[in-house]
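Trainee: Below are structures written as structure tokens.
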Structure P
Amino acid sequence: MASSNFHFSMLYGGDDRLTATARHQRYLFSKLALKPGMRVLEVGCGVGDACFELLHFMNVSVVGIDLDSDKINAASMRALNGRVGGRAEFRCADLYQLESEFGAGSFDAIYSIESLKHCASFRISYSTLGRLLRPGGMLGIYEWCWTASMNPLDITHIQLAELFEEQTQIGHRSIFDRRIDCATQTVQDTGVLKLAYIEDLANRRSTSAWYAPLERALGQSATVWSSDADGEGAFGDLTRSAAVFIAQAGRLKLFSPMILVVACHL
């Protein structure tokens, strides 16, 4: 659940990375039915980029959690220096500790951006986060998912999935257990959440594909990857070999890092 400082987003003409990322975040925020004074949780907050974007977007309070203590310390310093009026709090915490850390029904909204991909299953993460929501509270997640085109019986797809999981270090699941239709069904099966919206933003028309920056970077010897750096590279914690398989799976339309899952607490 430790978060990279880099996230994928849709790309339109004239975009720089900051513009594209902010738009991507704000689209997620728009699905959370936020009102002034609400308490919001971000799971996998990294150094707090999305949290601070939300604080500028709405008059809410935000709690950000991450497993990386260095990133939590950096986010906390940003909050102290950023004049956010005490509306931001950052803690080093694990997904599985959240209910004991905060208690059931502690938040009006919860979101996560590409940070639940390491979880063992959709069931564990959705059930856990669902219990933290107050009645009527909203959950919004950008998930890493296989698309419906990923065939669990196709040997080439199976091999690609295994190499993808190995190089990205997201852990192993069966193909179906990471597919978009499984995410949809799991929300319904939690017993505490109702599916409100689901969309693969990769299917939207854009100037260039979400994986195009990866392909360009792979062709440039000057690109710094995390495996070359002491920490994060140009694409956060992605290694060059991970980028190869992410771009390949994206080009084949077998994978998307921007499946937007929105659910409401019953």
Structure Q
Amino acid sequence: MATKFSLSSRGADLNSSGNGRKSMMAAVENSLRRLKTNYIDLYRMHAWDSITPEEEVLSGLDDLVRAGKILHIGFSDTPAWVVSRAQAIAELRGWTSLAATQIPDSLADRTPDRELLPMARALGISVVTWGSLGSGLLSGKYQVKDGEVTGSGRLTKPDYPSQNRQANTFEIVEVLLASAPELNVTPSQLALTWLRHRSPNIIPIIGARTIEHFDEDLAAEAIGSEANTVFATLDAVSAVSRGFPAEFLQREPILQLLFGTMHEELDARSKLTV
């Protein structure tokens, strides 16, 4: 069982919003009451408010763990540098460390490849992904042609925001829709399996509305090594620029400056990969 705190519950009342201790303590009591439980397995900060010190957030969460009201803690929608700093503070202070971070991640938007996913892997933090099907764009219920989305759903509305998409998202969708029949799976199954295939610490959130959709998405776990070629194709078409410093540090001249001619012999784990 997992839930979050941070979002405003009473409009202009600052005490009922943000990442601060007062909001946190009130929110957890409300959650325990509504969920009719004595404890919460995973309690996450919903989003970084850029105001509350990390120490205040972490000490409050640690107190809740010690009180037995929550078991594990996490952050959601927070910059990589904040998560990294918070994890270091928790370790130095002997407080409960972060078990998970929640971020948007999918074939439709791989910008987390730049900082968030490498950070989570390096720190041993699980990644819970939302928007795993690109707000439904990767589900198979929509068709893409000539830069337009067709089908029945919110994505066809002209005023629906195109957030969490890459510039070539429509091309990615076309490849996904063409690849799924090759494996005799649905587009949503392939998109979710691709996400899980990336790293064992990635846990997609399934936003199914019916039991049938839920069972269908869970069946994606049965897809095995026969999909590796398709995964490679999806990796290539959805890749994003890693930017500086990741791409700079992987340039051949820089590697030679750092390690001479021995850089090719180094353990692959030293590479800045997701």
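Trainee: Determine which structure produced the value 11.4 for mean count of other Cβ atoms within 10 Å over residues 207-214, calculated from the coordinates; the candidates are P, Q.
Mentor: It was calculated from structure Q.
Trainee: Another question, then. For mean count of other Cβ atoms within 10 Å over residues 95-102, which of P, Q scores largest?
Mentor: When mean count of other Cβ atoms within 10 Å over residues 95-102 is calculated for P, Q, structure Q comes out on top.
Trainee: If relative contact order in percent (Cα under 8 Å, 6 or more apart) computes to 14, which of P, Q did it come from?
Mentor: Answer for the origin of the read-out: Q.
Trainee: Let me ask something additional. Out of P, Q, choose the structure whose coordinates give mean projected area of the Cα convex hull in nm² equal to 13.6 when calculated.
Mentor: It was calculated from structure P.
Trainee: Shifting gears a bit: If Rg and Dmax of the Cα atoms in Å, for residues 31-182 alone is calculated from each of P, Q, which structure is the one that comes out at 16.9, 54?
Mentor: This value belongs to structure P.
Read-outs: derived from the displayed coordinates by stated rules, not from any lab. Keep in mind it's a predicted model, so treat the numbers as computed, not measured. Cβ atoms are built from the backbone, for glycine too; each structure is taken alone.
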